[in-house]
Structure I
């Protein structure tokens, strides 16, 4: 597995994406969101980071739905492996003392990232992502965009439905809001959750 001490690395994230459990989750998402396009039409690829218009590394972006410039067609879904690794290591590696817990956190985080992008696929298929709509949405801060608020909410709901995790624990993983005590509690919870749900 892709661990170094209590830190995760790109190898672990790629292993999660290539694992059968990831494909099962994608099937679940496609079914729950009533996705019409094929898996090939919405292929999933990886990159290190999202690169902005001026060739800068976009911070705290873990996935993206890629479109043609006119938003008429989806090019694919991209997950940003190094961005995920950097975020999880910065938030959890100094608080988690069990490498297996870090693996579980990474899996949950990656599952949320793909769920978020599949909500955008649904929005596109329903005609709620168009060039005109995105012209307005892109003028807002990311966390104020209706499509992003919905994608974050629905992705979290689907993740909870699929995994059986408690909302509080999912919020803790996704927000990174954790001190030493809550991190220890999260670690214990995840080990218990794994024995009963996987």
Structure II
């Protein structure tokens, strides 16, 4: 039963991991531990499904049973990409502790840090940078850094935090645009970044304002 698959090659373990039924997950892991890294047609493993849904205890159980934190789906995304994009900072911390690759790039070249920035998840951005030591100025396929993405999304606190950590405010993408030029579309963001980089104010003052 544990290894039975549907038309999309999803096992019952996938389903239990997705809906957050820890008792059933643990039962299937005992019955057939080899299914822990079974991927469906789109490359989703039970770990990816549980991370996307935010079931931290199940993520712990799956990793303890041998789930691969670096596994990717058809879009090239890891469990950390999904945890980061949904702002699940404690889950991000757990995945980093278990060896998830912090700088993994999906098919668009986006890292978990790009994803957290695009969603404005500043607490998660902090986890990726401070615990994970994520590369600040890594570029996606459009040549955009996480700071650029944060500015484009008007994720003010994430953008200011990255700039305070030394992210390049003048890193050009393939269109020769920069985080500063992207920030100019939003009231006060460009000016705040310039003041921060020039040392006219602190990140604490910026985030309190």
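Rule-based calculations on the coordinates, nothing more; no lab input. Predicted model only: the values in this text are computed from it and were never measured. Cβ atoms are built from the backbone, for glycine too; each structure is taken alone.
Points worth noting:
- Read-out helix-only ellipticity at 222 nm (-39500 (n - 2.57) for each DSSP H run of 4 or more, over all residues; to 500), computed value -12500, structure in I, II: II
- With respect to Rg/Rh (Cα atoms, Kirkwood Rh), for residues 114-169 alone, the largest value across structures I, II is given by I.
- For relative contact order in percent (Cα under 8 Å, 6 or more apart) computed as 23, the structure of I, II it came from: I
- Entry that produces 1.9 once distance in nm of label points 7 Å out along Cα→Cβ at positions 26 and 106 is calculated, selected from I, II: I
- Structures I, II were shown, and Cα extents along the principal axes in Å, for residues 58-137 alone at 48, 21, 19 was computed from I.
- Which entry (I, II) yields the derived value 28, 18, 16 for semi-axes √(5λ) of the Cα gyration tensor in Å: I
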